[in-house]
Structure P
Amino acid sequence: MSTQTQTAPPPLGLTIALCQQALTRRLHELLAELDTPPAEFYARQVLAIRGPMPRAALDDVLAQSPSAAATPEAVQRLIATGDIAVDGDTLALSDAGRARHDHVTRFTGAFTRSVLEQVDPDDVATTIRTLQALTARADALAAA
């Protein structure tokens, strides 16, 4: 009788955390090359993806950022430099902020492409859908 040893896969949470840490570490290195503080990058990214939003909503999203690097002070700096436009209580990327965001994401996009180039695109799509489903489920359970 032969016995086979099965190795359990690493815990999901640990796997996700280690991946996020490695990607965030390299992203921060790239942002440093562009003299772009991570907090400002995250603020621009949220507004670029989600569009205009109230200041409180942006602050809430940024408080949940992957490295907790995004701060209200970063938003204030982006307002002062003209990267974020203010209309009453609503914040949006200005044309200058959008241009800066586009420049930074083109630069960081090369890294993303190099990370993904040897992974089957269908696997990437499945991973994204799976992580989105897990996130939605975790959020629903937390709200319950």
Structure Q
Amino acid sequence: MSDTELPYGAAVLPKIYAAWTESGMIANIGARLVSAEKGSLVIEADMSAERHGFPTARGLIVHGGAIATLADEALATVAFTLAGEGEATATSSLHIDYYRPAAVGRLIARATVRHRTKRLAYCHATVEQADGQVVAEGRATIAYIRG
């Protein structure tokens, strides 16, 4: 594969992501694939007050678990952009740092693969409000599983 040729995962991701968003946690957060390239991607999600809101003395915010789900989705999916045919990705370890409360509405996750070995990818993501303010960052080790 040349440097300009897309890996299998990046080439097929736009076609299969729609099926992933029909059920489960990805559907729950309303995730949409905005862009995907070799080793980087952007996903956005609609965090609703009814499904993702958490009441605080300062008002309604997005629950940290929903933010972590969005970050994890971005991290595992960005690793998939470097997957070969027959490989799937699974989160081996996940770390989230929360910087500030997130308001209900659209959140954007931007993720990159920092390094890939034969069996692992080391990835980084930011989660931002629609205005660009970063509310959290995540790091993950993602395992490649042959199926």
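Laboratory data are not the source of any read-out in this text; all were calculated from the coordinates shown. This structure is a prediction, so every number in the text was calculated from the model and none was measured. Cβ atoms are built from the backbone, for glycine too; each structure is taken alone.
Quick check: -23000 is what I get for helix-only ellipticity at 222 nm (-39500 (n - 2.57) for each DSSP H run of 4 or more, over all residues; to 500), calculated from one of P, Q. Which structure matches? Don't skip to the answer; put the middle values down first.
Numbers: P: -23000; Q: -7500.
This figure was derived from P.
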The value 2.4 for distance in nm of label points 7 Å out along Cα→Cβ at positions 9 and 25, derived from one of P, Q, belongs to structure P
Given 2, 11, 20, 23, 19, 12, 7, 4, 1, 1, 0 as the derived value for P(r) over Cα pairs in 5 Å bins from 0, in percent, which of the supplied structures P, Q does it correspond to?
Q
Taking relative contact order in percent (Cα under 8 Å, 6 or more apart) as the quantity of interest, name the structure among P, Q where it is greatest.
Q
